[in-house]
Structure I
Amino acid sequence: MTNESEDGPSLHLGKETVPGEKVKTVEYYATDEVPMNQRNIGFFDMIAIWVGANSNNASWYVGGTVAGAAFAGAMTVTLIANPIAYLILALVGYMGYKVGTSTMALTRPAFGIKGSALPTVLNTIVFLGWAVVNTFIAVISMSFIFSDLFGWPAYGEPGSTGPMIIGIIVMTLLNLAAVSLGRNSIKIVERIGMLLVLILGVWITTVVLQEHSMADIIAWKPPADLKMPTGVAIDIMAAFSLAWVLGVAEFTRYTRTVKTATIAPLLGALVALAWFAFVGIISTIGATLTTGVYNPDNSDPSSLVTNLGLGWVALVLIVVACVTTNVVNLMAAGISVTNVTRRVKPLHSIWLVTVIAGILMLVPLYMTSFLDAFMIFLEYIGMVLSALLGILVADYFYVNKKRYDVSQFDVVGGKYWYFKGVNLKAVTVWVLGVVFYLAVLNVDFVMKTTGAVYPTIIATAILYSVISRPRKRS
């Protein structure tokens with residue numbers, strides 16, 4: 001049986017809920033097709049999830065990072081690179097709604113049942129990495145709180161390792177609490193968190209603009225040796241936003257309408273990212289105008305609110321913002337694991353990756369420059385995911401004409417088995433896409449204009465479409 005309805009999910013998605021009947025919420029494995037009576041994420045909840053996901057420390061941080069393109073350049077990049085990324089987010093959100101499986105399960109028709117393990121492992125690493133990045137920024141905030149309350153050394157000061165480790169333990173426990181009940185707890189966290197982080201956004205925006213006029217912020221120019229080329233800024237923004245794409249189906253598979261699966265995540269993610277990147281840009285420039293020193297490494301929210309003198313309440317809100325973001329990262333990472341093995345239950349898998357993320361937070365603690373680590377991480381994301389996304393979208397919308405057979409997702413020797421479980425065409429195009437990305441990184445014109453990420457997506461989508469003959473409808 002295939003999932004082939006042109007109007008929405010196919011009729012075999014499970015019985016409808018009888019009015020008044022209470023249905024126990026179930027967390028599904030990556031390759032399970034979510035039945036209609038388990039689809040309980042509505043339009044507002046979906047907006048809240050993606051506002052919470054992007055109203056975060058990393059959005060603020062990435063805005064501060066691209067401030068090196070000056071205000072006009074940074075905002076132009078923000079308003080160009082991100083809408084494109086979130087249109088792709090909507091496309092994959094539609095795939096999750098129609099097919100009913102997770103994003104990594106959606107790679108099986110393109111890469112093969114066994115071949116999907118490679119993008120799954122890399123995707124899990126990416127979401128774990130984002131959880132580490134976001135949480136580490138929150139731990140920095142926590143170290144300033146500890147310094148204010150107990151006089152402990154804050155991040156960057158001698159003896160701060162101990163307080164940072166305590167912060168890592170506290171944040172790991174908060175993350176565990178936030179994901180404890182799967183999507184039910186996530187809905188609660190995002191509803192509350194969205195309100196709090198929006199308060200933070202309004203507060204920071206108001207304070208910065210009270211201290212420095214928009215005219216001064218717009219007029220500021222970075223030092224020549226720290227000026228960021230437009231293409232580089234686009235790649236940073238694109239890699240940041242596209243990382244969400246491979247986690248969107250984890251949520252849209254629980255929606256009942258096309259609008260909830262496509263428009264809601266697009267609006268929530270775009271509005272939140274644009275606003276918080278704007279906050280990061282003006283905060284970084286504002287801190288530079290105050291101190292007289294432009295240091296991109298100080299574009300993390302904790303340093304900025306400290307420089308602006310906002311106190312520990314703002315730092316607490318930063319911690320909240322971290323939690324609202326990490327529930328998305330950790331759910332996506334946990335469910336991705338179940339695309340490789342069914343030996344761990346979905347909820348247990350989410351708990352497991354949460355603990356692993358806590359351990360991995362020790363890595364940036366011993367790095368000399370967090371910004372350098374952040375930039376390397378974004379470059380890795382752009383290289384790997386841009387090539388993958390071109391294949392994923394082309395396979396569903398062009399090669400398979402929006403028709404995947406979920407019943408074949410686990411069948412050895414079946415429709416998606418290819419050569420020993422691997423579609424060599426997809427793997428080859430993916431490798432060529434990575435090579436293409438690395439090649440255009442060295443093209444000066446590209447890095448001053450479009451960047452490497454979006455050309456790579458287009459190139460891989462075209463190449464995969466050419467070598468993969470569209471499949472006839474059965």
Structure II
Amino acid sequence: MPQTPDSPTPYADAVERFARRESLRLNVPGHSASTSAAPQLSQYFGEHTLLLDVQPLVAGIDKGPDSPLVQSLELAAQAWGARRTWFLTNGASQANRMTALAVAQLGSSQDVVIAQRSAHSSFVDGMILGGITPCFIQPAIDTEHGINHGVSVENFAHAFSEQKNVKAAYVISPSYFGAVADIPALAQIAHEAGVPLIVDGAWGAHFGFHPEVPENPLRQGADILISSTHKLGGSLGQSAMLHLGNGEFSERLEPLIEGAFSLTQSTSASALLLASLDIARESLQHGSDQIGRSIGAAHRLREAVRQHPLLDVVSDGFSQFPDIVTHDPLHVSIDIRKLGRSGTDIREALMSQFDIYLEIATQSCIVAIVGPGMDFDSSELINALEALADPDKAEVGVISIASSLPTPGQMILSPREAFFSPRELISAEAAIGRVSADSLAAYPPGIPNVMPGELITAEVVTFLQSIATGPGGYVRGAANSEVTDFWVVADKPNK
């Protein structure tokens with residue numbers, strides 16, 4: 001049986017104790033935790049940061065079956081209600097790739113994974129690496145604001161009725177805008193079909209730690225939870241966690257996830273990132289007051305937005321979407337169309353002119369993320385928005401570019417086969433009817449319009465080019481900014 005930890009943050013405290021020892025470090029990292037060896041690094045980060053940058057496999061820190069690192073992992077699993085938790089130093093992107101590699105081993109190679117079409121690019125990467133054949137479900141789209149939300153229960157159930165050979169399902173909750181899906185209902189559908197439910201909860205690391213935020217998906221039936229802890233959990237950038245639930249699939253999934261972890265985690269994982277995860281877990285678990293403080297600040301900002309004649313709260317309209325059951329109060333999405341400037345323009349101006357940094361912007365919206373414990377005066381942002389306003393140029397109306405997404409082309413090859421096949425760069429006109437070698441997604445609304453292995457259609461080409469050349473739009477993954485060329489699977493030479 002593991003011992004009860006002597007401190008609330010066992011790993012972080014063990015690293016701190018090591019840092020305070022009088023030691024001679026003749027190993028890596030090459031800065032040797034020495035101000036004389038690395039004067040510039042020491043001056044920039046501080047000597048103590050270098051001392052905390054401890055190498056792996058040290059007794060009393062991360063070596064042994066009951067090491068402080070193991071204790072910290074067990075505390076994290078308890079906090080999230082997980083069977084097991086992994087600390088990651090390559091972000092939730094690593095968790096997505098790990099998950100895809102793990103579930104690829106379930107069932108046969110012919111079985112599909114039902115996945116939300118707006119899946120993070122790292123999950124698509126994992127599908128490519130794992131040789132997964134996807135069956136995509138389109139998320140709900142707010143055509144007025146050009147953003148995508150989640151998957152409705154009805155569409156999720158329909159996908160299962162259409163696909164008989166399924167080995168896993170993947171959804172996102174919450175969305176970038178804080179929209180939360182009906183995880184209990186989605187989990188029930190997946191489990192009745194005999195497959196695990198994966199939830200990319202990158203934007204909800206704080207879920208379940210305060211009565212006014214949504215519940216943690218693991219406690220709602222999810223089998224795997226991807227948590228980008230650095231986003232709204234308070235850890236350092238690039239740190240994340242993957243949680244395995246306690247359901248019927250856990251025993252089968254655990255060794256598969258562990259194997260994927262060994263393939264993707266650095267053998268020199270940063271002690272600074274790992275310690276920050278340990279501290280973030282403790283802060284979330286015992287920091288309800290801090291989360292409450294940030295919820296209060298977010299509520300005040302929303303109320304100030306509601307009272308302003310040129311601003312609106314986007315989440316006030318979430319009730320019209322059947323896929324959304326609630327929303328995260330720490331995401332404050334603001335409709336800025338009446339200001340007479342695009343959201344991307346407003347976001348850039350806030351940074352350059354006012355030193356105010358927001359998370360994301362679309363043509364019609366900006367999104368403020370209020371981290372746990374964060375408190376601020378909402379008038380600073382409201383006053384800055386007023387100063388940037390040019391209401392005479394406001395155009396209030398539907399964002400037509402998101403209202404009629406093109407139907408994706410037929411999948412001819414698996415994403416893996418297409419991605420790793422010989423490829424060639426050809427003109428957009430010549431690419432019509434060819435198999436794409438890349439993933440392309442128009443923003444807004446940020447849903448992949450082409451996946452590796454799918455046919456490129458004339459409709460898709462026209463749509464992507466209209467977004468790329470329109471105001472505030474761009475296409476992620478495009479060979480060039482105006483989408484005049486496409487990477488396609490090269491034709492096989494004639495024998």
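A short reminder: the numbers here are calculations on the coordinates, not readings from a lab. The structure presented is a predicted model; accordingly, all values stated were derived computationally and were not measured. Cβ atoms are built from the backbone, for glycine too; each structure is taken alone.
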Quick one: relative contact order in percent (Cα under 8 Å, 6 or more apart) came out at 14 when computed from one of I, II, so which one is it? II
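A value of 0.50 was computed for FRET efficiency 1/(1 + (r/R0)^6) of positions 37 and 61 (r between Cβ atoms, R0 = 41 Å, to 0.05); which of I, II is the source structure?
Here the read-out was taken from I.
Which structure, out of I, II, was Cα extents along the principal axes in Å, for residues 349-412 alone calculated from, if the result is 49, 27, 17?
Traced to structure I.
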For FRET efficiency 1/(1 + (r/R0)^6) of positions 69 and 133 (r between Cβ atoms, R0 = 41 Å, to 0.05), find whichever of I, II sits highest and give me its label. I
Comparing I, II on distance in nm of label points 7 Å out along Cα→Cβ at positions 149 and 221, the highest sits with I
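Out of I, II, which structure matches 18.5 when Kirkwood radius over Cα pairs in Å, for residues 93-324 alone is calculated?
Only structure II yields this read-out.
Quick check: -10500 is what I get for helix-only ellipticity at 222 nm (-39500 (n - 2.57) for each DSSP H run of 4 or more, over all residues; to 500), calculated from one of I, II. Which structure matches?
Details: I: -21500; II: -10500.
Clearly, the read-out refers to II.
Supply the structure label, taken from I, II, corresponding to Kirkwood radius over Cα pairs in Å with the calculated value 24.2.
Details: I: 22.5; II: 24.2.
The read-out comes from structure II.
Among the shown structures I, II, from which was the value 4.9 of distance in nm of label points 7 Å out along Cα→Cβ at positions 165 and 381 calculated?
Numbers: I: 2.9; II: 4.9.
Structure II accounts for this read-out.
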One of I, II was used to compute distance in nm of label points 7 Å out along Cα→Cβ at positions 53 and 421, and the result was 4.5. Which label is that? II
